[in-house]
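Take a look at these structures.
FYI, it's all coordinate maths here, none of it is from the lab. These numbers come from a predicted model, not from an experiment. Cβ atoms are built from the backbone, for glycine too; each structure is taken alone.
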Structure I
C-alpha cells in the first residue's frame, strides 16, 4: 500500500485494497478483543488495591463488551470454508402468492439492504424485475465485503410471511413466499462452459430506472444453462457486452455451486430443501398476524421483535446457522 506506484494500475490497486480489507476483517477483531482484555486486567489490579464502585461498574460493562468481542472472533473461526471470504451474488425471487409475494419480496429486499448497510457491505445492483401491480418479481445484486458469502449463504432458502393481506378487500390472512439464493463471486476459479452450445442467450429491454438508452434498446442479457436450467441475468449497464460479461460470471458461480453440491452434503441439503418457492420448504417464517414473531426452522431461533428483524436486525439468525453448520461438520 505504501508503494509510490500503487495507483499506476488502478485494477491491481483495487485488488490490493480489497485484500487489505479482508485481512483486517480477520486481524482487527482479535486485536480489539486482546486490547479489551488488557484494559480489564488493569481494572482488576485497581480493584485489588481497594474497593471502587465506579471501577467495579466499568469492569462489569467491560466484561459484557469483551464477551461480545470474543463472540465475533468465534464466528470468524466458523467462516472457514474456501469461499466464505468471497464477495457474493445475492438474489431474491418472489414465489407463491401473487401480488402479496411480490410485495413480500420487496420487503425482504429492504430488510437485506438495511442489513448490508449496517454490516458495511458495498452493494451493486445487477438486475431488477418489478411486479405487475406491486413489489418486485426478482432482483440480483453483487455484495462486496469481507466474508459476504460466508454470512449471506446462511440466508439461502425460502422465506415465508403470514399477515393480513393489504391486497385483500376482505382483510383475509394470506401466506406469501419468496426465495433467497446466494453464490460466491468465484474470482480466478475456471468453470468450463461452451457458451455457444450449452447456453441460451436472450436479450431484452431493461425495465425500471436507467435512462432512455437502457430502456429503449435490448441491452439486458439473460443466460440459461440448458443442461441444468440455471439462469443468470444482468440489465444495469448501458452496454450489452458489459451485461453479458457480468451475467456469464454469475452463471459460472452458479455452476460452480452446482458442482460443489454434488460433493458437499451440507450444500446439497440446502439446495434440495429450498425446492419449490412455496409450502413445505421454508427455512424461516415471519408472522405478523395474529401473533408477532419470527422463527427459524433450522435453528429454532425465535424472536417477537418483528419490526427490528424487518429493519435488518438478522445477525442472530446468521450466527445461529453458522454454529449449526459447524456442529454438523464435526459430527
Structure II
C-alpha cells in the first residue's frame, strides 16, 4: 500500500481541501519543531498528519535579543521575534530534508509587508514537496509587522486575496486571539480565498521577578502558550467553527489525547501541537496513534461525525 493509499484508508484521515489530505489530524505547530530535522530522531514523523515549519521570511532574521523564553505557570512566554534562516537558506539547506519526510509539509510564512509574503510564495511555489502555506499574520512579539495584518479584517482580506492569485496550494491563515472578534477576522480570510484557518496563536502575556523588579524576558511582553491557554483556545475554536464553512485547525495547550479530542469535539477538523513538543518530543506521534486507535474501535463514530458534535443542550 502506498503512503497516499494509507492516508485515504486511515479512519483518522482528514481532508482539509485543495490537496491537503492528512493521514492523521495531528500536526506539529510552527516554531516548536524548527524545520523537522531536530525532531526526526525523537518522533516518528511518518505517524503524524503534517509538520508546520518555523516561519520563513525573505531575509534571515536574528530575532529579538535574549532572554527570549521564560517558563510560567502551566506554560511559557516567548518573544523569539520570528528568528529564521531566510528564504534562500530554507530552499538550499532545509527543503532537501523536508522532502524526505513521509508526512505533509506546511510552510509558515511571515513578513513585514504583503510584498514579503508574495516573494516567499512565488519562490516556494516552484518547488516540489510543499503541501500548504500557513500565513503568520498574528505574531504578538514582533512589533509593527505581521500583528498589524492579523488584527484587521481589511488587511487580512487584502493579503489573502493577493496570495490566492499567486498559488493553487492550500492557504491556511493563522489567527490571533488578541482581537475583539476573532470570527470577524476568520470570515475575512474565508471570503478572500483561504482554505482553512488555524487558531489560536499565542496570547499576549508577561512575567516579572519581584526580587529584581525586572521582566523575565527582554521584550517585556511576549506570547503565552501551553496548557494555560487551552480554555481560551477551545472557546475561540468553538466560535470560529460556527462562523466559517472552511476547516478550522485548533491549537493552544494540547498536551494529551483527551485535549486533542476536545478540540475536535468543539469543531476543529485537525489540531496542532506546540509547546508540549519541548516537554515530550514524541507527543505528536503518541497522540496520533491514540486518535487512530479510537476511531478504529468497533462502534466508534467517523471522524466527520465526531468533529463539532459537542452537546450543548
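Compute relative contact order in percent (Cα under 8 Å, 6 or more apart) for each of I, II and report the one that scores greatest.
On the way: I: 17; II: 20.
Max of relative contact order in percent (Cα under 8 Å, 6 or more apart): II.
With FRET efficiency 1/(1 + (r/R0)^6) of positions 60 and 252 (r between Cβ atoms, R0 = 30 Å, to 0.05) as the yardstick, tell me which of I, II scores highest.
That would be structure II.
Please state which of the structures I, II yields -8500 when helix-only ellipticity at 222 nm (-39500 (n - 2.57) for each DSSP H run of 4 or more, over all residues; to 500) is computed from it.
Numbers: I: -15500; II: -8500.
Source structure: II.
Out of I, II, choose the structure whose coordinates give semi-axes √(5λ) of the Cα gyration tensor in Å equal to 27, 23, 20 when calculated. The partial results should precede the final answer.
Details: I: 38, 28, 19; II: 27, 23, 20.
The value was obtained from structure II.
With mean count of other Cβ atoms within 10 Å over residues 92-99 computed per structure, which member of I, II shows the largest figure?
By mean count of other Cβ atoms within 10 Å over residues 92-99, the leading structure of I, II is I.
Determine which structure produced the value 17.9 for Kirkwood radius over Cα pairs in Å, for residues 132-291 alone, calculated from the coordinates; the candidates are I, II.
Details: I: 17.9; II: 16.3.
It was calculated from structure I.
Here distance in nm of label points 7 Å out along Cα→Cβ at positions 124 and 228 has been calculated and equals 3.0, so which of I, II was it run on? Walk me through the numbers on the way to the answer.
Values: I: 2.1; II: 3.0.
So the calculation was done on II.
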